[in-house]
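FYI, it's all coordinate maths here, none of it is from the lab. All of these numbers come straight from a predicted model, not from anything done at the bench. Cβ atoms are built from the backbone, for glycine too; each structure is taken alone.
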Structure P
Amino acid sequence: MGLSDRAVMRLEDRLRYEPEHNLVFANFEGLGIHTKVELDALSHFLDAWFAAVGHKVNVIINYDNFSLSAHLADAYYAMVRRNTGRYFLSSTRYSTNAFFRRQLGAGLAGVTDPDRIYRTFEQARDGL
């Protein structure tokens, strides 16, 4: 059973691009990364998806109910740093979970300002 099989949504359905705004919505709500295989699958999918867009984009990421096993945190944040440099003009993230926002801010130190991790979609959109 792979990442796409267990997730509530298929990876293909988690990203939406609005070319008129050069904006990608990434919906990681309910996504769980618990094995290296799942992390690798997500990394390869994102690389292919963003490369196919063909240019850097603005990104808003929903992290509500996202779960990441602690032993994969460093590798996950390294992937986020790589994708941010390669594919993003700007990015904001949001989660209603204050504890997760703090963890995410610490994990993304140097990539994003912790103040750019918001509580709601509206705040994240306005923060771009």
Structure Q
Amino acid sequence: MDKRQRDDSHIFAITLAGYILLLPVIYFVARSAGRQSWVPLLGVIPLIPGGLALFAAVRFTRVLNPQQRAILLEGLIFGFGASGLVGLVIGFLQNAGLPSLSWIWVLPVLAIFWLIGLFLASRSVF
């Protein structure tokens, strides 16, 4: 891993950690503030570290070699496909009477399936 990849990895990790740390703080501040007019603006604050993490991830991807890019793409394909299938099943189950789930779980499910896809693609399972 060259210096640019290492720097982008550090930026990604720091901004992702900031995003994760901000979420509970914003949640508790919003709950304690009640129905103040500025509370909806709190929901936009996590976009700052999230956007920086996205920027670092794109920069990191630009310097990957073709094999690393292929593994990344296969992991993404698996992640999106598996998340889509799970989403469809959950939708059908909700129509059958299962309580609805919050949209907040979409990104973590996608990330977990992406990691599984990266693991499988790096082992040449596909």
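Key figures
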quantity: Test item: relative contact order in percent (Cα under 8 Å, 6 or more apart) calculated as 22, pick one of P, Q; calculated: P
quantity: Per mean count of other Cβ atoms within 10 Å over residues 69-76, the highest-valued of structures P, Q; calculated: Q
quantity: Per Kirkwood radius over Cα pairs in Å, the highest-valued of structures P, Q; calculated: Q
quantity: Parent structure of the calculated result 17.6, given that mean count of other Cβ atoms within 10 Å over residues 21-28 is the read-out and P, Q the choices; calculated: P
quantity: Structure from which -26500 was derived, helix-only ellipticity at 222 nm (-39500 (n - 2.57) for each DSSP H run of 4 or more, over all residues; to 500), options P, Q; calculated: Q
quantity: Value 1.3, calculated as distance in nm of label points 7 Å out along Cα→Cβ at positions 13 and 29, assigned to which of P, Q; calculated: P
